[in-house]
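Student: Listed below are the structures to be examined.
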Structure I
Amino acid sequence: MLPDYLSAEGEQRCRQLLTKATARLRARPAAAAVLVPLCSVRGVPALLYTLRSSRLAGRHKGEVSFPGGKCDPTDQDVVHTALRETHEEVGLAVPEDHVWGILHPVYDQAKNTVVPVLAGVGPVDLQSLKPNPDEVDEVFALPLAHLLQVQNQGYTHFCRGGHFGYTMPVFLHGPHRVWGITAVITEFALQLLAPGAYQPRLYFPGAQLKD
């Protein structure tokens with residue numbers, strides 16, 4: 001039986017583990033921030049994802065992502081960026097006190113820093129959300145139990161110049177494949193939420209994931 005990831009005890013444990021990183025990273029400049037929404041769908045703990053609009057410009061159109069986007073000069077910090085973008089993209093207003101903390105930053109192919117912000121958003125009715133059609137084609141949730149099952153986990157090896165470069169996780173068998181930076185962030189969230197229940201599949205050489 002899986003533990004209650006949405007319990008007050010679980011939340012407190014996660015908040016405590018993220019306290020130092022959050023204090024260190026919250027005001028640090030970053031290119032973008034995303035919200036990692038830990039929710040409950042019909043009583044089942046899950047993570048909330050978006051499918052980016054196929055009409056967007058750029059290489060990431062039509063891909064799975066967490067709600068989020070570029071930091072705006074008017075944003076106080078990366079937490080406010082993540083909350084603002086989530087409201088703009090999926091119509092979900094998340095109070096700041098629902099933020100548990102900041103996960104490990106990741107870097108896109110252009111070496112821009114993307115900061116993941118973990119928040120408990122409570123029960124979510126997917127049908128009641130009103131995603132912005134200019135940015136999001138679909139909003140869906142993957143139960144933590146699904147993400148933690150080995151048969152739903154994979155990995156991709158990337159090579160550079162004929163040599164092994166790095167390995168990244170992939171999450172399979174949901175409505176859409178979760179890969180790239182979104183899969184990396186998902187892995188960080190699972191390691192925090194379910195210590196010992198998830199075996200990391202992320203292997204970056206050098207300082208690719210340093211703070």
Structure II
Amino acid sequence: MSSISIIGLGSVARALAARALAGGNAVEIIGREPAKAKELAGVLGGATAGAAGAVPAGDIVVLAVPYAGAVAVVSEYGDALQGKVIIDVTNPVTPDFKGFVTPDGSSGAQEIAKAAPAGAHVVKAFNTLFSHVLAAGPAEGRPLDVFIAGDDAQAKARVSAFIESLGLRPMDTGELAMARALENVGLLELGLITHSVKHANFSLGITFLG
């Protein structure tokens with residue numbers, strides 16, 4: 001199993017932490033408000049609360065904060081993230097859900113990787129799963145697909161093993177540049193909610209034919 005530090009106290013952080021604990025992983029919760037981090041760790045049961053800004057205990061660090069603050073968080077931690085695998089779950093969409101706030105030709109994950117220390121490896125994952133869908137887990141006996149992208153094969157293998165421990169199915173899409181495609185999938189889902197599906201009780205995945 002894996003040792004996971006989750007930076008963030010929102011719904012995605014809570015859902016990931018709960019599934020990680022159920023999968024036998026060691027989980028550390030980190031937030032800017034220590035009391036709230038301690039409270040969440042207590043509610044989850046089995047998690048510990050870490051100190052914001054200190055070296056995360058986990059080998060894998062999940063960046064479960066809004067994209068607007070994600071690059072700043074990684075910059076603040078700096079060398080404390082040396083040697084860590086950083087999972088980016090963000091979707092850097094504009095407030096009107098029609099585009100991205102990242103530079104043309106880049107992605108949120110790539111911008112986060114620029115801010116990370118050289119010895120850290122960023123892997124895009126979980127950005128296409130709504131928090132309540134992630135919390136609920138497999139539907140009708142079918143595992144949820146988690147699309148991942150990253151430049152380091154070993155880092156992706158570690159993230160894939162973590163995903164499998166959650167009862168989910170990792171789907172490798174290629175190098176970190178593919179994160180932009182995954183963020184477009186996140187944008188696609190928002191478009192579906194707005195224009196056709198009208199709710200967020202769904203997930204996108206792969207069905208093998210024949």
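We did not get these values from a lab; they are worked out from the coordinates using the rules stated. It should be emphasised that the depicted structure is a prediction, and the values quoted were computed from it without experimental measurement. Cβ atoms are built from the backbone, for glycine too; each structure is taken alone.
Student: Computing mean count of other Cβ atoms within 10 Å over residues 25-32 for each of I, II, which one ends up highest?
Tutor: Looking at the calculated values, the largest one is II.
Student: Output the label of whichever structure in I, II has the greatest value of mean count of other Cβ atoms within 10 Å over residues 33-40.
Tutor: Biggest value here belongs to I.
Student: While we're looking at this one, here's another question. I have 23 for relative contact order in percent (Cα under 8 Å, 6 or more apart), calculated from one of the structures I, II. Which structure is it?
Tutor: Derived from the structure labelled I.
Student: Given a computed value of -11500 for helix-only ellipticity at 222 nm (-39500 (n - 2.57) for each DSSP H run of 4 or more, over all residues; to 500), which structure among I, II does it belong to?
Tutor: II
Student: Once distance in nm of label points 7 Å out along Cα→Cβ at positions 113 and 129 is calculated for all of I, II, which comes out largest?
Tutor: When distance in nm of label points 7 Å out along Cα→Cβ at positions 113 and 129 is calculated for I, II, structure I comes out on top.
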